[in-house]
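**Student:** Next up: the structures, one after another.
Rule-based calculations on the coordinates, nothing more; no lab input. Bear in mind that the values here come from a model prediction, so they are computed numbers and not experimental data. Cβ atoms are built from the backbone, for glycine too; each structure is taken alone.
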Structure P
Amino acid sequence: MEVAELRRIRLQVQGLREVRATSAADVVRDFVAVQSQEFVPAQWGLAMRVPAERRPGLAEVTAALDRGEILRTHVLRPTWHFVDPADARWLMELSAERVHRANATYYRRTGVDGAGGARALDVVAASLAGGHRTRAELAAALDAAGQPSTGLGFTYVLMLAELERVAISGANVGRQRTYAAFDERVPASAPKSRAAALVELAARFIRSRGPVTDRDFAAWSGFTLGDTRQAFAVVVDGGGDGADSRTAGPVETFEIDGATYWHDTEITAAALASAAPPPGTVDLLQAFDEYIMGYAAPRSFLQPPGRSDPVHPEFPMHALMADGVMAGRWAPVTSGRRAVVRLAPWRAFTAREERGLAASVAEVERFLDAPVTVEREPAAD
């Protein structure tokens, strides 16, 4: 297999070519966890994987979050992720111990370790027992109790509350996001052993993002290469069927340039059997999209020949892709009921690519439900 075939399979498996999901929540369920630092762009990343005739707008995706059909929390590495309610508990239980170890120094520095942390958690839990609370409301409750309520201390109180299954995302209040009691939004479930949970995570990662390397999973999940290789070995042996209801095929390996890739053979075969999209397909991806962040650096399959720019710079610039390869940057900027899409292509586009770009901008406009003005920089080349 060559890199071009790898790229084609990943585009299919990731739902960027053959769109299979029926809703934004379905996308999250399939991916297990979807990186979501930038709230609105991350919702676009879900919507674009739903068929055009059913593709939700921003208001619809946000409503799903408000209803708790999609949750947002710090998990895995940790960073913000969208997760399905049925997966939130075991994912947090799996990754919390490791994240606590990484945070230990900051817990001590900010006074949220030991008894101090326990008192802060009690305050957060008591506040959330009365309903969903904004960050400002939680800060006020902590301040009244003499607990860290500003700066880094407040940040680590909230992360501690997430990791300890006290708090998770709640319903928006206007433009303000809130926290809710974890047990209110997350159903009870039987505990999984660490080994079983790691194998499930690895199996579903392979099947939603494959073909992948062990380094891809370690970079995405935050677990060690040792953990990764043990879990992948179990998946290959047939012990990695996830808790979801999808039928999974056998997982096997192949090599490209000396690197070993794991993939679901049935999913790969289906991807290769599908009709190849015409050249000139343009995608406007958010910078932390799973097609980017689901794989370890340097992500050379994304880069055009002779270019090695970082794939995910600081917000607000996102990834302008042509046929699955970086071709520039873009950014949506909203103001009231209007929006601007800024384009910074790296090269001149073909006529077919221009048509693909126009279609993608139109999809962003429909998603935002606001008139879009395009501002375009001259091609860099």
Structure Q
Amino acid sequence: MHDLPYWRLSGYYFFYFAFVGAFSPYFGLYLQSLSFSAWDIGLLMSQMQLMRLCAPYIWGALSDRLEQRVRIVRLAALLSLFGFLAFFVVQSFVAMLAAMALLAFFWSAALPLVETVTFDHLRDKPGQYSRIRLWGSIGFIVAVMGTGALLDSMPLPRLLWVIVGTLAGILVCALVVPEVASYGSADEQLPVATIIRQARVRALFAACFLMSAAHGSLYVFYSIHLTDHHYSKLLVGGLWSLGVLAEIGVFFFMVAMQRSLGLRVILLISFAATVLRFLMIGWCIEWLAVIILAQLLHGLTFGAYHAAAIAAVNRWFPGRCQARGQALYSSISFGAGGLLGSLLSGWTWDRLGAGLTYTLSSVFAAAGLIFVVLWVKRSDLDDACDIRPLRIARR
């Protein structure tokens, strides 16, 4: 019987998303304190998405060839830490851009590989993925709340040390995560190009691209939006944490949700909730109760959506294709989609205002909903609701 390294995997997710909790909500504020414009901030933060266009697939293809996923994860963790240290000595826009690109190239390499390692450790219980992934959400909450409280009483440059701590935690956990043989039978193998040509795969990736584009304005400007309307940094952290608490709840019940609703229905609900959420954020920022409700929808707009999407990718890209499948999911959605959302929101923020910027995010989500409705059939995903090993249908 395979011994699941539950706490070692969970620890990695904890620190990986603790980095996100310290970096995404507050680094834009740090850049703003250095007098960068909204366009400059959008361009700098977009490097995290830009590198996701190519880095995950490069590292994923290398991993599939060498079958050394964990070693690559460890190398990426080490180089990410070294790359971030540059922020202690640079402040010009060009130097910041280069440092951000270096950090993003190595940091974005790791998660798709860890996802495949996690599913291979889970073996015949992929539905239990959410029980490990929820520790990433807990790490995010700890980081975002702790960092918000810290920055209310200390200068913004202290943020750099907090982020270094999370990157060091990622490195330590990467060193103890064990490698595992790829889990999948030889008769399941299909060329990646053949899988991508399937209409359901192209439609899901297009929808995921649009979902990440919708969230671009959230990750770059949400904290700035709140502080511009006199929310304290502690309250900003609390709102981010509230959203992730909802995400944890969804992850905890995801197996039951998959069995009762099916992945397609979960995706449809998630995209519809995203349309509503960004309209609320854009036009109701003065009403705290509405913003709280919008943050609770994060459980659907990220938690349920991500768990359903990654389950479909795990099913459709089996065996030794998994690392590249997860890398494509990351590159197309968080990479290309996130890049478009970040850059576009950086351009519209000063020109059109927050309301129209977040309305555009709702339009992206509505377009993604249409792709799922028209081209992802329930029959394509029904089997993925089972917690047994996921299989790919030959076409």
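**Student:** When distance in nm of label points 7 Å out along Cα→Cβ at positions 59 and 355 is calculated, the result is 3.3; to which of the structures P, Q does this value belong?
**Tutor:** The structure behind it is P.
**Student:** Between P, Q, which one scores greatest on Cα Rg over 2.2 N^0.38 Å?
**Tutor:** Top value of Cα Rg over 2.2 N^0.38 Å goes to structure P.
**Student:** From which structure (P, Q) was relative contact order in percent (Cα under 8 Å, 6 or more apart) calculated, if the value obtained is 30?
**Tutor:** This value belongs to structure Q.
**Student:** Ranked by distance in nm of label points 7 Å out along Cα→Cβ at positions 235 and 331, which of P, Q sits at the highest value?
**Tutor:** Largest one: structure Q.
**Student:** Let me ask something else. A value of -13500 was computed for helix-only ellipticity at 222 nm (-39500 (n - 2.57) for each DSSP H run of 4 or more, over all residues; to 500); which of P, Q is the source structure?
**Tutor:** This figure was derived from P.
**Student:** When mean count of other Cβ atoms within 10 Å over residues 227-234 is calculated, the result is 19.5; to which of the structures P, Q does this value belong?
**Tutor:** Among P, Q, the structure yielding 19.5 for mean count of other Cβ atoms within 10 Å over residues 227-234 is P.
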